[in-house]
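Following are the structures in question.
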Structure 1
Amino acid sequence: MDPGLLLREARVAARLTQSDVARRAGTTQAAVARVERGRVSPTIRTLQRLLATTGHELALEAPRARSGIDESLIERQLRLSPGERLKAFEAGYADVRGLAGAARRARGRLA
């Protein structure tokens, strides 16, 4: 999330003015306004200090990125025996060959 928007939402939720936040944080109203408008990018320490004046804490998280792979499919394949995996592969290969043949025939009709 944008630091300025985060600060503004916290300040509004706390029903404080920019001057209130500035006074509590020991800075100027103009400095708070610059952060809220995105004119400056505050350090983490500064953002923590500003948010603390509103009664909020800055919580940084780094959740593990999702790979985009359905791991349940991998687990299901690993439960199969090697022979069952080979049969599934052969069936999939046959399907792909059938689709490729159908595509070639369709292109021939369109030409």
Structure 2
Amino acid sequence: MLALSVLVACVFAAVLTPTLGNLWSLATGRGFFVPVESSVFTFRVTEENHGSGEWWLYGEDRRTFFALHPKEAVYLVQSRSEALACNGFAPLDQSTWCSPKTVPTP
């Protein structure tokens, strides 16, 4: 009975969270990573690269927005609470972000 409960919980978590997609992208994607400030269980890609690469351009979780910098090997981190204070903040337009933290990509 315990094994069935664990199986049901795993299926439930896999369907309702981005976990399976993140695990698949980590295993098969070139250049895909989950930001260290997030987790494989909560990070959700909101915009993917439109070319042949398999990385994300924008992502988010419950607490944070993420954006890859277009020309440098870094990504930007903007907390949701800080985003509320940004006049005209748009999650998919990093030019509207207010003083995001810059983190080197892994």
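Just so you know, all these numbers are worked out from the coordinates, no wet-lab data involved. This is a predicted model, so every value here is computed, not measured. Cβ atoms are built from the backbone, for glycine too; each structure is taken alone.
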To which of 1, 2 does the computed value 1.05 (Rg/Rh (Cα atoms, Kirkwood Rh)) belong?
-> 2
Computing helix-only ellipticity at 222 nm (-39500 (n - 2.57) for each DSSP H run of 4 or more, over all residues; to 500) for each of 1, 2, the value -21000 comes from structure 1
Identify the structure, out of 1, 2, from whose coordinates relative contact order in percent (Cα under 8 Å, 6 or more apart) was calculated to give 22.
-> 1
If you rank structures 1, 2 by distance in nm of label points 7 Å out along Cα→Cβ at positions 51 and 83, the highest one is 1
If you work out FRET efficiency 1/(1 + (r/R0)^6) of positions 19 and 59 (r between Cβ atoms, R0 = 25 Å, to 0.05) for 1, 2, which one comes out largest?
-> 2
